[in-house]
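See the structures that follow.
Quick note: the coordinates plus some simple rules give every number you see, no bench work behind them. Keep in mind that this is a model prediction, so the values were computed, not measured. Cβ atoms are built from the backbone, for glycine too; each structure is taken alone.
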Structure P
Amino acid sequence: MRLKVHNGTPLHDDSSLCATCRNARITRGRSLNEELVICRASHAHADRILFKVKACSEYSDEREPSYFELMQQAWILQPGGRGTPAGFVRASDLPDAG
């Protein structure tokens with residue numbers, strides 16, 4: 001007889017989402033149980049996390065570029081004008097509009 005258990009006991013050896021979140025500040029001590037995790041996802045205050053996080057609604061993967069970083073790397077299509085040909089330029093090369 002074969003049994004399949006759905007939503008059984010979660011594995012506790014998995015690493016926390018906080019390890020790759022850009023909102024987390026992690027301080028580790030010498031031993032494995034010495035770890036302080038501070039979550040800065042809330043703009044009002046920072047929260048101390050006392051457990052390994054499996055899912056989070058404010059998770060932001062630091063391994064992926066942020067929206068601002070993507071905009072800095074973007075190529076913008078400039079229309080042609082008098083004396084200037086149309087073409088792509090980097091967003092960082094555009095003059096400030098302010």
Structure Q
Amino acid sequence: MNTENLTQTVKERFDYESAKQVLKEKYEAKMLFALSGGMWCANPELITLLTAFSTDDIVICDTYGNPCQVNRTELLHSAKERYQEQMNAWVNEYDEVSRQR
């Protein structure tokens with residue numbers, strides 16, 4: 001393999017990794033949402049925490065560490081919906097980037 005081909009391969013790989021990182025940051029930012037006086041990040045940790053409780057009115061800390069009294073069912077529904085919506089969009093864009101490689 002000559003130097004030019006090697007350079008092109010490395011550049012393509014770097015561009016791919018860069019594009020993956022940009023997508024990750026883009027969709028992690030889209031996971032944030034406001035509800036019940038707090039800012040929440042729809043992620044597996046929040047969904048698991050909310051699933052572990054059985055009562056509807058709970059007090060938990062939001063993304064910024066502020067305690068908020070929330071309706072567990074409402075927050076869980078919003079978090080699941082946001083998470084799945086953004087993950088579906090993310091995987092579609094990721095597939096697009098992977099095909100361009």
Structure R
Amino acid sequence: MREERLGLAMLGFERKQAAMKLRPTLPCDGKLIVQRYKCFDRTEEVYWLIKRKHGLTTAELFDLVHFAQGDFTYSLQTLVERGRVTAVDRGRAKTYYPAPRTS
């Protein structure tokens with residue numbers, strides 16, 4: 001008997017055992033459990049730093065925060081897209097300023 005056929009035969013036997021309530025259901029036959037990870041919104045922390053110290057570059061801002069680069073990048077992009085922060089190109093680095101209030 002080849003391995004594939006043996007595997008299918010064993011799986012069929014285990015499923016019959018589960019149907020007769022002699023064992024719990026197989027993990028592959030149960031409900032798929034998807035764990036959702038918490039996504040922290042750290043945009044306010046980055047915005048607070050930009051408001052407190054005008055004219056910080058991306059590298060200077062990243063040195064001041066204490067979280068992962070992915071969270072930092074997402075927060076910074078979100079602030080720019082929402083119009084709360086103005087990004088100014090200064091040579092090779094971007095400098096960030098709080099956007100002027102319109103109302």
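The value 19 for relative contact order in percent (Cα under 8 Å, 6 or more apart) was derived from one model only; which of P, Q, R is it?
Working: P: 19; Q: 30; R: 23.
Clearly, the read-out refers to P.
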On distance in nm of label points 7 Å out along Cα→Cβ at positions 17 and 49, which of the structures labelled P, Q, R is highest?
R
A value of 207 was computed for volume of the Cα convex hull per residue in Å³; which of P, Q, R is the source structure?
R
Matching task: -2000 is the computed value of helix-only ellipticity at 222 nm (-39500 (n - 2.57) for each DSSP H run of 4 or more, over all residues; to 500). Pick the structure from P, Q, R.
P
